[in-house]
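S.K.: Some structures to go through are shown next.
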Structure 1
Amino acid sequence: MSDLPTFAVPPLWVRAADFGHVLVLIDYRTGKIQGLLPAAAERFRQAARTGCLDPLSEQLASQLLDAKLLTPASAACPWPVTEAATATGSWGSAEFPAGATRPKPVSRPALINAAGAVAAVASIKAAGSRSTTMLRVVRTVHWASSTCRRPATLEQAAAAVFAVRAAGWCSPARTACLEESIAVVLLLAARRLAVTWCHGVAADPVRLHAWVQTEDGTPVAEPLSTRAYTPILTLGARHHRQP
């Protein structure tokens, strides 16, 4: 370990979610994901308690530093690790519903406004290096949320979600949960209405999901399966400007 720093911390844009049987690191600057299996995950937990790299093997420490999931520090400082909802490993036997359902119809004005939000998201994703797409996404959500003056009601937020889903159904660009949730934030922000944008992770298998929820924490137009996701990054609502 002589060539490696003694202390390190995760950069501000890196989040760690601990599921017990797997620990997931998410880089919100590049969108890269790193999973640590039990032995490596336990070493990471030990290092996180003190901020010292000693518990990590030289190979693991080098990999995390090279991937910029850890950065050298001048002193010991504990690392934040989110304790995620635990799940028992199924070794691939768990089943999850899949498929597409045509969204419910919405009014033409609502569809036009939502189409504009969906197009804006597609432009933001395309307007730069692919390696920094997630960074642009996060900054967009943060900026849009900062312009809001009051929280959206559940009815207002749901109407925005349904409109975006209807627009996304006809969009030639990818419109999955990430794009949909950002478009909802933009659509509501145009009316100075805020929601909380959530990005979370679930295990078995490791998967990511993005959604919006009202200020009181109610997921908007989401299936019960969303409860399996532990929010790792949340932006919006509680940070809206006062009138």
Structure 2
Amino acid sequence: MKIYDIHGHMGRTSSGDSNSAASLIEDMDKYGIGKIGISSLSGTVNREQNDLVYNAHKQFPDRILPYAFINPKAPDAHKEIDLCLGERNFCGVKFHAWKNGYYSDNTPQIDEILQHIEKYGVHVQTHVGTSPLATPFAWIRYAKKYPNIRFLITHSGCREFAYSVIQAVKDIPNIYLETSVIYDMDVLTDMKKCVGAKRIVFGTDWPYKSVECEIEKIYHMGFTNEELEYVFYKNAENLWKVKR
């Protein structure tokens, strides 16, 4: 079965460890992952972060897909969106309020940014689960406000918010949940019951988490083979599709 990873990174980790596109591909090959979508995980400058993932994409264009890392408060945010989503054809946008130091529920620029992104038809990923900056509920409100944008909540809200996030998004069809970091089987099975296989997307949070563990836990969630196809690659294919 094909496996696509919706959530990976490039750049130095929080602890300062370095990585490379080649080391990423090595891990992908080891565990049978065909494609991965990545954003930067270090720094705060839009241009530097997005050049980093773009260069990785150019090294392995059929394997590594880039996401634009956008700080909505940065003066070049709109210019960066047009460059990344237009000229460079990135396949998503990543928001990370914790890394960039803003409150998602008190940053009015986000509305303008989302309106701009909506024109490109790409999905939006948001890191949530590290309070107080990165709580999920502001992004759930944005998803309701912009039903034509597909939102992916990474880590499904992390350990702190996962159960409440699952309950909150079950009736919001444009919100998808990504599986990395969650290892509580009760939460994972509740996720399956609440939102179903067509809105759950496999991710590893590479290089932070064990790829082997992230894959193995999916097989313990009780999916049928048909459902596994959606979780492991069909939902990623849908989210990566850029509508022009």
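Only the coordinates and a few stated rules stand behind these numbers; no lab work does. Model, not experiment: these values are computed from the prediction. Cβ atoms are built from the backbone, for glycine too; each structure is taken alone.
S.K.: State the single structure among 1, 2 that was used to calculate FRET efficiency 1/(1 + (r/R0)^6) of positions 14 and 166 (r between Cβ atoms, R0 = 41 Å, to 0.05), giving 0.70.
M.R.: 1
S.K.: Assign the value 15.6, calculated as mean count of other Cβ atoms within 10 Å over residues 30-37, to the correct structure from 1, 2.
M.R.: Answer by label: 1.
S.K.: With Kirkwood radius over Cα pairs in Å as the yardstick, tell me which of 1, 2 scores highest.
M.R.: That would be structure 1.
S.K.: Something else now. Could you tell me which structure in 1, 2 was used to calculate distance in nm of label points 7 Å out along Cα→Cβ at positions 46 and 214 as 2.6?
M.R.: 2
S.K.: Among the shown structures 1, 2, from which was the value 3.1 of distance in nm of label points 7 Å out along Cα→Cβ at positions 6 and 206 calculated?
M.R.: 1
S.K.: Let me ask you something else. Looking just at distance in nm of label points 7 Å out along Cα→Cβ at positions 174 and 198, which of the labels 1, 2 belongs to the structure with the highest value?
M.R.: The maximum falls on structure 1.
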